[in-house]
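The structures come next, written out as structure tokens.
Nothing in this text is a laboratory measurement; each read-out follows from the coordinates by a stated rule. Only a predicted model underlies this, so the values are computations on that prediction, with no experimental measurement involved. Cβ atoms are built from the backbone, for glycine too; each structure is taken alone.
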Structure P
């Protein structure tokens, strides 16, 4: 059976992107995206909840988007979830879940 791994989100960039060129010449751009949802709590007070998401963009899209993605920009991002791991300097295994974006649309007029 096939599965579905699809993420769509609209949010603001939390900081400027981190653009890296790997030894094989490929480009990867990492950035954080904040999504905010409004809701009403049990007391009837309107509240906002903000979640922060880690995103990565690879290849030609990274080459292009890395120039335009700056802190505060409103972005539509579409892609899939991936979890990777690494060992920190103390030898402990760390896991990172991020969105590998394959489609980005800038929604503001900056």
Structure Q
């Protein structure tokens, strides 16, 4: 909370944790994954309902919520799994490739 209170209002932060420690990401409020994905979908004429995204950590939640289909990898944090429509194998088990093969190809 201390860091969030220090940031200018046009910035936001996300903290991620792994076995090596904590990672603080500070970004402009308009620089979100969901915004990037929605802009690409618009440019390529893809409907939101046709967008599939994959994620594992806090910084993926907005993108997973935006997508027509949000998929959490098996080793994702619980918060990511909670907003995802599907959960695939872990990234170490090639979960994204497996999901695409099973559901799209």
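Overview of values
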item	result
Test item: helix-only ellipticity at 222 nm (-39500 (n - 2.57) for each DSSP H run of 4 or more, over all residues; to 500) calculated as -1500, pick one of P, Q	P
Percent of Cα pairs over 15 Å apart, for residues 29-92 alone - highest-scoring structure of P, Q	P
Of the structures P, Q, the one that 1.6 was derived from, the read-out being distance in nm of label points 7 Å out along Cα→Cβ at positions 5 and 85	P
Given 12.8 for mean count of other Cβ atoms within 10 Å over residues 37-44, calculated: source structure among P, Q	Q
Structure from which 16 was derived, relative contact order in percent (Cα under 8 Å, 6 or more apart), options P, Q	Q
Value -0.46, -1.24, calculated as log10 I(q)/I(0) by the Debye sum over Cα atoms at q = 0.12, 0.23 Å⁻¹, assigned to which of P, Q	Q
